[in-house]
Structure 1
Amino acid sequence: MLAMQVLMARPIIYDITRLAARLVTKTPNGIDRIDSAFARHFIDPARTDSSGLMLTVLGPRLIRPDVAKVIVDAVSDHWGENDRPDQDEAYRQIVDWINDAAPKSLTARRIVADRRRRNGSILRLILQHGIPLGRSPRANAGANAIYLNSSQLPLWNSSYFGWMKSRRDVRPVFFIHDLLPIEAPEFFPRSEYARHLARLKNLAAFGAGAIVTTKTVRDDLATHLKSLGRPDFPILVAPVPADPIFARRDGVDPALLDRPYFIICGTIEPRKNHLLLLQVWRELVRRDGAATPKLIIIGNRGWANENAFNLLERCQTVGNHVLEVSGLSTPGFKRLLDGARALLMPTFAEGFGLPVVEALAAGIPVIASDLEVFKEIGAGRVTAISPIDGERWLETIRTLARSHAEPGRAVAATLTPPSPCLDWSAYFAAVEAFLTKL
């Protein structure tokens, strides 16, 4: 309790630059979810020494906590985080498609939700409050403040943190999600390798501590920071819990009962290995015809994945068995997850895998690549298969699709939350205890 009181006496500066910029996305990805959770926890209008920080045309500017909270809440509303599934047009269209009641216009097998109607109000908030009311952090950051950035943006830009050179009392802490852009650069845009190297260089130059999700990332990060002259850099390992919505037992939508389907959730990029699943589904259709289960691909289109996009758009074999969805809200995703036979994650490389944690919290089976990180966060509750073993993926999916057990519920009773931090309260207690020591 004493340590908590010491921390709460220190000013908190939480960087909302990335959140304020997420108007370009229809729904949050994993980094967005973590960034939003941190913002909601640490930006407290009741505390006069709490503030947001945002990059503006005038440079980084401190934003009053009440204004920062309005911006954060508005972005969450833009994503539809507070909507009910029946308010989500994308969810309703998916249910129709699963039940073969979708209009013929969906034979292209793609749903793209439109949330642009919410953009204008958030942009006005940023323009109205962010720039005119912002104050320079160099002169106005509270003494001995904690600066928190969980988004990695814009960690590659050293000039953004120039104000810290004259404010050595400020303790910057960064959430580092993984080192994949430098460990597996072939899966990322060419520019991301140099950008991630710059992030880690700036972390070593400015950082007082880092937060990661797994021991795997911690070990990789510690090795890299040692090469940059920071061998004893403080690093907290704290697996991120699922949003509370995923632990609710709402039951399966009656419209989804007896309709076997599987879900893959994540940006459609080469690393996520959607191509394997599309080939598996093409073979399933060849073998089983109309009895083939359905596959729902949830996520925005990424980069360098033309082969997967061609299969999604032009492959006649998968026909009405594969649906691509962009813009599904979190409540809609959870409702859809409840009725799924399993979440699929055949990724080649991963730093954490929030959809895996969310599916396990919901009591839904997970079939994922045999990566060390999934062994760590799944603790034996993930069916692990090599990401290049297409035949085993096919047979495992086929077996689950033919199972007569109620979707997900057969294993729900044996599942416990996959993280030592059982909820966000416990998680942030661990984070705050770490910050206290810096």
Structure 2
Amino acid sequence: MSVWQAETHAVEPIPLGERHGKARDLFTLWFSANMQVTTIAVGAAYVFIGLPLIWSILAIILGNLVGAVFMAYHSAQGPIIGVPQMIQSRAQFGFFGAILPLVLVVVMYLGFFALSGALGGEALQSLTGLPVAVGTIILGAITAAMAIFGYDLIHAYQRYLSLIFLVVFIIFTVAVAVGGHVPSAAWGMSGFNWGTFLLGVTIAVTWQITYAPYVSDYSRYLPKDIGVGATFNTTFWGTVVASVWMMILGAVLTEVNEKLSSVGVIQQLSGGFGWLMMIIILLGIIAANVLNNYGGMLTIDTIGGTFSTRERTSPGGRLGLIIGFAVVGIVFGIIAAGNFNTDLTNFITFLTYLVVPWTAINLTDFYLVRHGHYDPEAFYRPQGYGGTNWLALGTFVLSILAEIPFINSTLYEGPVAKALGGADISWILGLIVAGGLYLAFSGSRRVAA
């Protein structure tokens, strides 16, 4: 199918005869999706929490390596089942019970879309002088148009963009490294604190786990027999290499100038090539936000299908969901760029604590309970996997409650996190409690491997 032909599928299973693509497409997609200014901005956070640069780099590497394991195992689900990521929740939570995690994920999609759009609007203002609001609208319209064409265009865009990013960021990184811009004092080993270090690890872990609701959306067209290893490895290394690179770059740039935003420092260090870097930033924003728009459409469509008897979404309905999501995201992006950027970032960070128990439940069900054996058609029938699995919902809520004492964010610091010197290990509790309880409650539903 041509990349310029609008995708016809939404949340329905992808027929085996329409499966196509290579596992390497997942490497380029997740590489380019993370080679962008939002990832750089996350790296800047390490300086602001007070973690020295050397220890920030170690925390970034460790956290991404750990978090990407969970994210990549979700990617391997796509070719086996052939359905989007979030509709799989019906197998764990039930046809109606899945609405809770679905709604939370839609809010997360909107939050990331708005934040990235605001950052893109700032970059476009630097490049053209247009108001940030106008830039946010332009970028939102572009990502909506790409989401309308869908899966194949998204993969093609990310594939070519990954090559551009690789060349440009190698040159920029080398220039920063050899240009003497980073104060020598920033490389000191003193100032280490276990609590802050563990918080830094958590930032990277949750960055990767936040991608969990996305990944099968972009692997579900791959041939069914492609194998778990191939999808896992290409997804894992694509997201790890790019995220580690950009987060470290963000931490370094903030050491160069804490007073400027990540966009501002990049422009400052690029000199006469600042315009080129602004274009690269804009391309990266589009790469990330088209995933938010496309995934948001699929998740909202899944929610809508809960209350509808339709067998599949019409092209017009799919178009309306994409445009509607983009309009709401643009509005929030304009607001974020005005006064609430920090609050929005904090809100998104808090939402990641809700994604951790979901990912544990989903992966436990897929790999330990059902061993990948699902009836794709059952996801679309109320009686398929039951109406509401109250044990799964209870596990989800209990896991969130178990995380609360261990959370350390700008919105809230739990008593255990405070006692540990600011260490945030909530994600560990969320994974263990959610996965353990769900496995214990699912004894009668286990399927032989």
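Read-outs: derived from the displayed coordinates by stated rules, not from any lab. Bear in mind the structure is a predicted one, so any value in this text is a computation, not a measurement. Cβ atoms are built from the backbone, for glycine too; each structure is taken alone.
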At a computed 2.0 (distance in nm of label points 7 Å out along Cα→Cβ at positions 238 and 262), which of 1, 2: 2
Among 1, 2, which structure scores highest (criterion: FRET efficiency 1/(1 + (r/R0)^6) of positions 46 and 110 (r between Cβ atoms, R0 = 30 Å, to 0.05)): 2
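Of the structures labelled 1, 2, which one yields -22500 when helix-only ellipticity at 222 nm (-39500 (n - 2.57) for each DSSP H run of 4 or more, over all residues; to 500) is computed from its coordinates? The partial results should precede the final answer.
On the way: 1: -11000; 2: -22500.
The read-out was computed on structure 2.
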Which of 1, 2 yields 1, 4, 8, 13, 16, 17, 15, 10, 7, 5, 3, 1, 0 [P(r) over Cα pairs in 5 Å bins from 0, in percent, for residues 150-397 alone, calculated]: 2
Which of 1, 2 yields 32 [relative contact order in percent (Cα under 8 Å, 6 or more apart), calculated]: 2
Mean count of other Cβ atoms within 10 Å over residues 294-301 derived as 26.9 - corresponding label from 1, 2: 2
Cα extents along the principal axes in Å derived as 63, 53, 39 - corresponding label from 1, 2: 2
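Upon calculation of log10 I(q)/I(0) by the Debye sum over Cα atoms at q = 0.30, 0.32 Å⁻¹, for residues 182-221 alone from the atomic coordinates, which of the structures 1, 2 produces -1.06, -1.06?
On the way: 1: -1.06, -1.06; 2: -0.95, -0.97.
Computing log10 I(q)/I(0) by the Debye sum over Cα atoms at q = 0.30, 0.32 Å⁻¹, for residues 182-221 alone on every structure in 1, 2 gives -1.06, -1.06 only for 1.
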For mean count of other Cβ atoms within 10 Å over residues 78-85 computed as 25.1, the structure of 1, 2 it came from: 2
